[in-house]
Structure 1
């Protein structure tokens, strides 16, 4: 199998520098070959050490942005606006991929978009995300509808829901989440996260508001 055939084989996943060097084990200077593949358009560098197929291989399916997000910086899972949009809870199309991590906040501007990461501590971080199939061979970690909404509230500066009315205004008027989607949320599960969550009062008022619907 030649080198380009090997790249095609892995095109649906982020291609790491380690994988490329293993494919280039017969080359005396594998890094020079990698730079050549980038220059010629067969590879696209996303960040140092992570690549995807380039414009010279246009027929290949590239990794989905949510899959790239967990490879760019981890541990992490996609949440907040990106997950809310994915689940159809907010009407806006989201262009920046937002995730949460146990590490310090980071952001990456890449040729395929902007990826940002917000810190959330354990054990709250570990609640409510799912292993989701994006395509036949692509999977990503994505917050559930309930967790993505909680994460949105606890990570948004200046958002403090001090009453049921404030929660209603924020969720229905500001975020424009449909009331039926809110009523379908698992408030028992959300309540189980409260003891370990930031902004307990805001989340508690949100849950109370959903109960009134």
Structure 2
């Protein structure tokens, strides 16, 4: 990375094992959030299928339904990078018996952007995170930021739908595409309903993001 090599040492533990350990330590309290491919979550489920039932919720940024930007192919938004990267992991994860699944797809992500106004507001603060973002951040869609911010303040989401959501893992031309159905559709019992976000109050999102990125570090 342009900012150099991280100085913090990683834990001597695989991510999948960490997930399993945490949901057992705090049953019913852990929200598992994923801002990338779902490989580690699928591995955790293979190690211990109880992960899904012990977790409070699964929240993820991934998939695409109707969007025409932000996917692997700009014409076909249903090929979204996080899900296309490891479709089999998505299949394992999405068919597990979670209490609740919340999805931030590219359909809503591409309505947001870390724009010059937001970056200028952050640059006014003299905190480690603000200095870092001022030096290294670029204008981009707020894929992960939006998903995480909506966990903190769900009111920034102004439109969402309940849908059955899955992925195509057949090794043909549709491999890795998002599959989704209305809840009125008759589907096999292994399909799961997810809350899928589709619209956002961008002003409220930007204000929250600026607040979070400029606040002072917590004292330990």
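Where a number appears in this text, it was derived from the coordinates with a stated rule and is not lab data. Since the structure is predicted, the reported quantities are computational estimates derived from the model, not experimental observations. Cβ atoms are built from the backbone, for glycine too; each structure is taken alone.
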### Summary
relative contact order in percent (Cα under 8 Å, 6 or more apart) gets 15 when computed on, of labels 1, 2, structure 1
### Message
Starting from the value 0.45: which structure in 1, 2 was FRET efficiency 1/(1 + (r/R0)^6) of positions 16 and 120 (r between Cβ atoms, R0 = 25 Å, to 0.05) calculated from?
### Response
1
### Query
When you work out mean projected area of the Cα convex hull in nm² for each of the structures 1, 2, which one comes out largest?
2
### Summary
For distance in nm of label points 7 Å out along Cα→Cβ at positions 96 and 192, structure among 1, 2 ranking highest is 1
### Message
Suppose mean count of other Cβ atoms within 10 Å over residues 8-15 works out to 17.6; of 1, 2, which structure was it derived from?
### Response
1
### Query
For which of the structures 1, 2 does the calculation of mean count of other Cβ atoms within 10 Å over residues 136-143 return 17.9?
1
